[in-house]
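The structures considered in this document are given below.
Please treat every number below as a calculation from the coordinates, not as lab data. None of these values were measured; they are calculated from a predicted model. Cβ atoms are built from the backbone, for glycine too; each structure is taken alone.
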Structure 1
Amino acid sequence: METLVATVLIVVVFMMASMTLNTLFVTSIEQNDGPIRQELLFLQYRYAHGKLSLPHYDEQEYWEIKVEQQTWYDRKQVIFSAINTRNDKEITYSLNHE
């Protein structure tokens, strides 16, 4: 009887540990925005060297990317933004238009 109880306890402990690790892994993957930030920096580089025509729209996995020129207080700016369609996370960079 003690063996059965010990076995059940061990199984429960390993199940809880597995569920916790799975949650941590899924969260870290969902919060990883490094590749999309790298893409926005690459688009900034292309814009700075005259290789990007505006407006620019793109999609990558769950991200919608847009690059647009806007006027704000009589200053022209180029807005680089990406929005995650699954969790509505937004990353935005802006450059003053030269």
Structure 2
Amino acid sequence: MLVQDLWRARLDWDEELPSSMARRWLDLRQSFESVSSMSVPRWIGLTSDVADLTIHVFADASRRAMAAVAYSRVDRGSQEAVVRLLVAKTKLSPIRS
């Protein structure tokens, strides 16, 4: 949503960011560092002994953004269930001008 706020501010390309936006950018950039340590397993746990497979989808929206996520849950009877992220999507709402 920082990009939307920058667009609304109508800054020139060579204009310095206001301090509040510069701080938000630095915080966002710092949060990107943790992404390199994340891993998302692609195998969802399907084997011949699967008792039940369910897909769970969650979605939410506001005036500024929308998001959806889908998870799989594989139950193997007596073993612990395996839950995996299948897909996640986000989208910013268009700016009305």
Ranked by relative contact order in percent (Cα under 8 Å, 6 or more apart), which of 1, 2 sits at the highest value?
-> 2
Taking distance in nm of label points 7 Å out along Cα→Cβ at positions 7 and 31 for each of 1, 2, which is largest?
-> 1
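Name the one structure among 1, 2 that Rg/Rh (Cα atoms, Kirkwood Rh) of 1.37 was derived from. Numbers along the way, then the final one.
Values: 1: 1.37; 2: 1.17.
Value 1.37 for Rg/Rh (Cα atoms, Kirkwood Rh) corresponds to 1 out of 1, 2.
If you rank structures 1, 2 by mean count of other Cβ atoms within 10 Å over residues 63-70, which sits at the top with the largest value?
Working: 1: 16.0; 2: 12.6.
Going through 1, 2 one by one, mean count of other Cβ atoms within 10 Å over residues 63-70 is largest in 1.
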If distance in nm of label points 7 Å out along Cα→Cβ at positions 15 and 39 is computed and equals 4.0, the structure in 1, 2 | 1
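Could you figure out which one of 1, 2 the value -15500 for helix-only ellipticity at 222 nm (-39500 (n - 2.57) for each DSSP H run of 4 or more, over all residues; to 500) was computed from? Intermediate results must be reported in sequence, preceding the final value.
Details: 1: -15500; 2: -7000.
The structure behind it is 1.
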